[in-house]
Structure 1
């Protein structure tokens, strides 16, 4: 009679091969058993330190069960019923046994630590295992769980747990565009307001990006052109190289350049409806128009692209009295303190969200400091981070919410830093914590979301 190789035998070997491939991808060693003597264990996984290559001498036994169809399968789960002999054999030894059920044609496999799963007596009676397809998946992502199981069963070898990386989003917005040129000339004016009044004789709304220093006027605008020629000695006009100011180590020059950047920033945010508040040294969203037929001012919102989706946020609104809901207690304006910093030879705008409180949209509220102190004790990291993300989105060159790009100042995306700050919690689990999820539970420890300094709720 001709010898035959059955489809079941092929499927069984495909299941073992699939397990071997995943084990090797984890960086561990796979040792198949002697098939002639195998009675319930198809191989051993030897845990290896993937960072040093050091072998542990710690083994996990594996029983493979390859299937073309799964028992009571749904999109989220399936079941597997153990034979009484298999279960008795797996539970009788000293080493941990992994039951790995697979569908080789789909390259999918799921695993369970048999001794841990069947610790409750009622489960032993049923001999049935319920597999959650998501949390019990066997692939490269299961490596840290296998290491944790090795720890729990008394491995004498220490492995440094894999580092847990966190991506931090700082409140630093890099400056990507500076004024192309600066113009300097002698002037008889010593006060900014006097300069503006002189300029208003020629234009209704004069530009504000200029500084006065040591009898000189410096501006991003060409001083040879009207109306600027009326406030300086045109015979002394010179063009400055921006890089000399930007990269200067002289404190006075750097302070002058910082002042110029602040003036450019104030001009840039003006089309968004933001004003500079001198008392708080912050830029804030100004009041809106009244609701028709009332004295109550309309709520102002801003649309922007957050880190996840396009969203909107209220940036100015009325807050009403709890005693008299028709009476406005105060108006709250979203704002941010701005500080230009030079770090590592690069310039950044440091965004620190804050609020401004008014009685009528214009007059500072007498209790504004108390309101500000209270909200800062209430708001958490996510709320502050959401505001940072909003301001960054509104200021970035791409995508721009401005009809016309402001030519004297531009920004990139918020600075991000990825640092190894800890380890995955599941790497330290004790044996009694390595439980399979109950029928109505999902093991959320399998997911590894990136932690960020600012967790934008939008």
Structure 2
């Protein structure tokens, strides 16, 4: 029996039709591949070239035609010998193919094991490995661009730059340790201070990218608030272009949040309809819905205040205005303009973004979409890239505090040994983020987020 160092996995969801891909990686890849794939041209004769042939089940019976591409290590994704088999995406075909590979000596890959081997074999660092997840889950063009930048090494370069800015003053301090008995001050204080200030600045700029990049990755949150029966649910359906929310003339129909996702011009948005806010006594379930409305309104990236244009301004509308005033990105939407208009805002209300619409006839819906897109928060970036993972944010936050403390200690002429200790800690933290000094438990946690086959 062959040593099971060669792994196999389905790399595309089975049963979805189209093309199915099965991947193998490891020292026995070619031998196993030659047992489960037959063609006129022997597999492995021309690495990195597609070969047409038949795939065989565990008993050697042909089950499908397929394309095979063999990659000779280290010139492969994992750095090992690899094989990709592309066949029809039937669940039974893919299952039989994987079973055949297992019979011939492969073992099932764990979550993210192909990418983990790429990391272990030095093909990518840990930041690039984690970016594979970001690429898969990117919810917008901006999120995709950022994930691709991380995967191609741009973010890693910034972390290495930050590390170099810390290594330089540390090395200068260490030179001074050798001449501690000398009366002459050999440490170039200006150089040390300059490097520490640059490191602090770069660290802070990277930290500032986190919130915007993470929101873009998850989808921008757009929340509708308004009193009952102003047309929030109808508006949600119009923007989603589907009947997601129940629409009735009965007040309090929506008692919980209803969410839908859309992609407009490469931007993913999470549109949330909420329970109507009213002063009149509501049932217990509706009251809980109103509480949830007020909570999620505080989390919104964009807040849509929806008002009934066919009704006069009311005290309940004033509650909505108060909520809108707490958001830097709010839009006042006057709905039902297909009916006689009775609604008017108080004269002292500052109006930055106001639109008349009819969700039922879809009047003004296109303009509302454009207004929402115009108000999307733009994440700050460093050289076109930002951080979107909590692990990176936590590491940078620790480094920032230590660099800031080191700079303060240096300016106040504390012992250089104490400053050096803080800088050593910074280098260790950055090395951990890059995956240079991590134990298996941390790696297991990182790669547990991956799908099998990636």
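Couple of notes before you dig in:
- For the set 1, 2, ranking by Kirkwood radius over Cα pairs in Å places 1 highest.
- Source structure (of 1, 2) for distance in nm of label points 7 Å out along Cα→Cβ at positions 29 and 141, computed value 2.9: 1
- Source structure (of 1, 2) for Rg and Dmax of the Cα atoms in Å, for residues 77-220 alone, computed value 23.4, 80: 2
- Identity of the structure behind -14000 (criterion: helix-only ellipticity at 222 nm (-39500 (n - 2.57) for each DSSP H run of 4 or more, over all residues; to 500), calculated), options 1, 2: 2
- When FRET efficiency 1/(1 + (r/R0)^6) of positions 93 and 301 (r between Cβ atoms, R0 = 35 Å, to 0.05) is computed for each of 1, 2, the largest belongs to: 2
FYI, it's all coordinate maths here, none of it is from the lab. Here the structure is a predicted model, which is why all the values come from computation and not from measurement. Cβ atoms are built from the backbone, for glycine too; each structure is taken alone.
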